[in-house]
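Only the coordinates and a few stated rules stand behind these numbers; no lab work does. Since this is a predicted model, take the numbers as computed values, not measurements. Cβ atoms are built from the backbone, for glycine too; each structure is taken alone.
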Structure I
Amino acid sequence: MKVSGFTIIKNAVINGYPIVEAITSILPVVDEMIVLVGDCDDDTQGLIEAIGDPKIKIHHSVWDKNLRKGGTVLAVETDKAFKLIDPTSTWAFYIQADEVIHEKYYPAIRKGCEDFKDNTKVQGLLFKYVHFYGTYDYVGDSRKWYGHEVRIIRNDKKISSYKDAQGFRVGKEKLKVKPIDASVYHYGWVKSPEQMMTKSKNLGLLWRTDEEAKALLEQPDYFDYNEFDSLAKFTGTHPDVMKKRIAEMNWKVELDISKKKLAGKKLVLYYFEKLTGIRLFDFKNYRII
C-alpha cells in the first residue's frame, strides 16, 4: 500500500499560511508529497524548498483568474495536484494550506488506510474538524463550523474536487466514506487582525464579482474578531509542528465567550447538539457507509 500527499499553495508568505506545518504534519504518513505552487508574488517556492524532505515534489501552475467566482479555481488547482500523484498509490491524502494533523492521530490514519485499502466501495476516509479562531486558545463550536470532511481519497481519477475544494465528489455523487478517529486542526482563522484582513481580502477575491471585490478592498485593514456566534476554550494540545509558530505569536485577542450570539432555531439546535452530540439537519458532503 502506498499513500501520496497533495496540496496547493499560492502566496503563503503574504497570507500567513502555515503551509510548512501543514506539509510537515502529514509527511510521516505519506510516501510522497505533491505540492502544486501557483504563480506567487512572494517566495512561497523557497518556503517549501526549505523543508528539505526528499518526499516533497514541487510542481508549478498558473491560476486562471477567470475562475475566481465561487472559489472554482481552488477546485481546479486541487484536481491538477491530484493528477500528479503516483498512479501506483492506493490513497491520496489532501491537506489544505491552513490544516495541520496532530501526531497523535498517525496510528488511526495508518489503520484506516490499511483496513479499507482492498474495499473499493470505500472512496474516502472522513476526518473530524477542530476550527481555531482568533488565537490558538479558542475554537468555534457552533453549526457554522463544519464538523467533518473527507481528506483521504482513493486514487481514482473519477474523483474530483467539489466547488471551492472543501470536499470531493464523483460527478455529482457524494463519496462513500468511512469515518476514522482522527481530526484536522484548522488554523485558517488564527492570524493577527491585520494579516487576517489581508488574507480575507486576497482569498475573498476568488469568490466575488468585480464590483463586490471593490467593496471588499475598501474595508478596513483590521479584522474584528468579535464578530463570532459561539466559541469555546481549547483545552487540548497542539501538534508539535505548530509549537514554534505558536511561540512566535505577536498579537493579543481577548474574546468574551461567555455569551452565545445565537437566537431562535439556531440556539435550540446548538444546545441540542451539546446535550446529545447529534447535529440535526446538517449538510454532509459525503455518504457514510
Structure II
Amino acid sequence: MKVAGFTIVRNAVKYDYPVLESIRSILPLCDVFYIGLGQSEDQTALLLSQLKSPKIRIIDSVWDDRLREGGQVLAAETNKVFRKIPEEYDWAFYIQADEVVHERFHPVIRQSMMDYVEDKSVEGLLFKYRHFYGSYDFIAESPKWYRHEIRIIRNDKRIFSYRDAQGFRMHPNQKLRVKPIDAEIYHYGWVKDPRTMQEKYVDFQKLWHDDRWIEENISRKPTFQYEDHIERLSRFDGSHPLVMQKRIARLNWSFEGHPEFDNLSFKNHIRDFVERYTGYRLWEYKNYKII
C-alpha cells in the first residue's frame, strides 16, 4: 500500500495558518506529500522550506482570482494537485492548511487504509470533526458545523474536489461511497488573533462574493468579533496534537468563551434536541454515501 498526502496553501504567514503542523501531523502516514503553493504576498515559500523531509514535493501555482463564486478556486487548486499524484499511489490523503490530525489516530487511520485498499467499492474514508473556536480551549457546537467529511480518497482521477473543496465527488457528479473511521480532524481555522482573523475573514469572502456584496455585508472593524459568529460553545478537555504544542504555547490573545451561552435559532434548537436524544441530525448536509 502506498499513500500520497496533498494540500494547497497560499499566504500562510499572513493568515497564520498552522500549515507546518498540518503537514507534519499526517506525514508519518504518507510515502510522499504534494503541496500546491499558490502565489503569495508573504513568506509562505520560506515557511515551507522548514519541512526538511524528502517526502515533500512543492507545486507552484497561480490562483485564478476571477473564480469568485462559491469558493470555486479552492476546488480548482485542490484538483490541480490531486492530478499530479502518480498512479502508483493507492490512497490520497487530503488535509487543509488549518486541519491537524492527532497522533493517537495514526494506528486506526493506517489500519483502515490497509483494510480497504483492495476493496474497490470503498472510494473514500470519512473522518469526524472538531471545530475549535476563539481559542484552543473551546469547540463550536451547532448543527451548522459539519460533523464529518472525506479526507482520504482512492487515487482515482475520476474523483474531483467538490464546490469549495470541503469534500469530493466522482465524475460525472456522484457522491463517493465511503467507510466511516474512528478518527478525527482537528479544525483550527477559527483560532487566530482577532486582528488576523478579521483580515482573513474579509479577504476570504472574496472567494465567494463580489466587492459590492462584501462592502454591504462585512464589518470593517479592526478585530474579529467572535461573539457575533457563534451559536454555542463547549469546553475542550482533551489533548491537542504534539505538533501543535509550540503554537498553543505562543497564544497571545484572550478569549472568554462561555459554554452556557446559547444563541441557537429555533430551527437549530429543534435539530439539537433531536440529535442529543437520538444521535440523528435533521437536514444534515452529507456529501457522501456510507456503505
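Brief remarks on what is shown
- Once distance in nm of label points 7 Å out along Cα→Cβ at positions 242 and 258 is evaluated on every structure in I, II, the highest one turns out to be II.
- Looking at distance in nm of label points 7 Å out along Cα→Cβ at positions 42 and 218 over structures I, II, structure I comes out largest.
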